[in-house]
Structure formats: structure tokens, C-alpha cells
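Visitor: Some structures to go through are shown next.
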Structure P
Amino acid sequence: MINPKKAYLEHVALWVRDIHWHIRFFEQVFGMGMREVDGTPESPRQYWTLGGLQFIHDPDHQAPEGRLAHLGVMCEDREAALAAAQAFGVTEMPQGRNWLRLPDGLAVEFLQAQPASCVAQALSIDPRAQA
């Protein structure tokens, strides 16, 4: 049976000790420039790249595991996805009703695509297709 719901991973958020190093690395190696910044480019608290990465500056972060802050999932119909998620024992997070904590601790941010049709367009891209 084909699932009528459509969504894609819009971004992955990571805690990083040296945010400027990560910004330079992903820009110079992969060409992932700035999409958005929380703070200023000179002193960012958070930084989003074109290409789906979000860096959260935490100079005191020490754990080799647990750097993943959350998954941002772009939904064709956020309300339908949130309703479907309730059957899985998830809990709402303080950030809002579109932020859910999964039973194993993973945080997921549900984002509404504008326009919704862009989800189908994104899913139609075959990243392994030969150029």
C-alpha cells in the first residue's frame, strides 16, 4: 500500500564547540553557504546552511555522542503528520506542539512546507542519478 503522506528531512541540527570552524569547513568543502543565522555572522548562536545543516554553538559541549540536537522534517501536511505521530507514544516539547520527543529521546521538529507541493518536488530528485 502506498502511503499518501509525504515528507523529507529538511535539516539536521548539531551542537558544535567551534561554530566558525564548521561554517568555514562546510562552505569551503561543499559550497554550503548561509541560509539563516541566529545572531550575527560574526557571532552566531545558530547557523543554517544551504544544504540542510544547522549548527548550534555550544563551546562547552564535551560528549562525543549526543551532538545531534534534532531532526527538522519538512511535511506536505504537518497537521496530518502530527496526528499520525500521536499513536507512537511521543511527547510534546516546550518549543511548541510541532516539536515531539520520541520515546528513545530523539527530538523531531515538524515543519509545514510552503507550498506543500515542494515536498513532492524534493522527493522526486534522485541524488544518485548520473549527471
Structure Q
Amino acid sequence: MKPLQLEPISAGGDCCVLRIAGEIDVYTAPELRECVIQLIGSGTRYLIADLRRVDFLDSTGLGALVGSLKRLRTRDGSLTLVISAGRIQEIFRITGLDRAFALHPSVPDAMNTDQHWHEAIASEGLSAGEWCRKHGLL
């Protein structure tokens, strides 16, 4: 079992990328849930979860992501997922959750589709690609 790694990268204001690596399962999903609750508590409303380094995702992990989406929506926010083609993407397709979540192949792609993200990174004078390069998200 690979330990879960959670790395929040704030874009200032209410936007944050959460880089996730390892396995999201019955043992680690509570850690993910708590991390998102803390991010929301500190003002995050627009969250991009980068799942490209997630090796395993079970129903408990899916539940944690759905719960996070609901929490953010109650604050008029959003949860966008970045997923590589493969097993994790297939899980979202099979469960129908690809219709509940905005799924993107890269962090810059996810940023470019959201006005809040565009404003957050523009305030730093950077494009989405430049911001992601600066933070190792390409």
C-alpha cells in the first residue's frame, strides 16, 4: 500500500490545487476528507484535485471526493479533477461520476476553463502554464 500524499498549493485568495499521490481507499479517504475540510475552512472555494499520481481509488475514496464536491458547492465553489487516461478515469466513467465532476487531462486545462482561476493566476502576472511550471504541476 502506498501512503497517501496531499500537497495543497494555493493560488492566493480562494483557489487551490491539491496534488494527490498514492492510494485513496477506506484507510486514507478520511485523511483526504479532513484535508479538504481544512482547505475550505481556510477560505478555499475553487479546488482542483490533481489525481494523476493516484494509483488506486475505491468506493470510499469516491465518496470522499463526492462529499468534497458537495461541501464546495454549498459555498458556491467547485471541485475540478485532473485525471490521466487509464484505470482511474475508467472508474469515473463506469460509475457515471464523469457527469458529476468536471474532468480535465491537465492542471492548466482545468484552470483555463474557470474564470476564478483565470483571475487568481492573472493577479500574479502569470499564464496557467507558467503558474503550473512554477509549482511543478505540468
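Visitor: Quick check on the output: 2.3 is distance in nm of label points 7 Å out along Cα→Cβ at positions 79 and 119, derived from one of P, Q. Which one produced it?
Guide: The value was obtained from structure Q.
Visitor: P, Q: which one has Cα extents along the principal axes in Å, for residues 31-94 alone, as calculated, at 42, 28, 22?
Guide: Considering all the candidates, the number was obtained from P.
Visitor: Of the structures labelled P, Q, one was used to calculate relative contact order in percent (Cα under 8 Å, 6 or more apart), giving 21. Name it.
Guide: So the calculation was done on Q.
Visitor: Thinking of P, Q, which structure, once distance in nm of label points 7 Å out along Cα→Cβ at positions 7 and 23 is computed, gives back 3.1?
Guide: Label of the originating structure: P.
Visitor: Which one of P, Q has mean projected area of the Cα convex hull in nm², as calculated from the coordinates, equal to 7.4?
Guide: Going through each structure in turn, the value belongs to Q.
Visitor: To test your reading of the models, identify which of P, Q gives -6000 for helix-only ellipticity at 222 nm (-39500 (n - 2.57) for each DSSP H run of 4 or more, over all residues; to 500) when calculated.
Guide: For helix-only ellipticity at 222 nm (-39500 (n - 2.57) for each DSSP H run of 4 or more, over all residues; to 500), the value -6000 is produced by structure P.
Every number in this text was worked out from the coordinates using simple rules, so none of it is lab data. Just so it is clear, the structure is predicted and the values come from calculations on it, not from any experiment. Cβ atoms are built from the backbone, for glycine too; each structure is taken alone.
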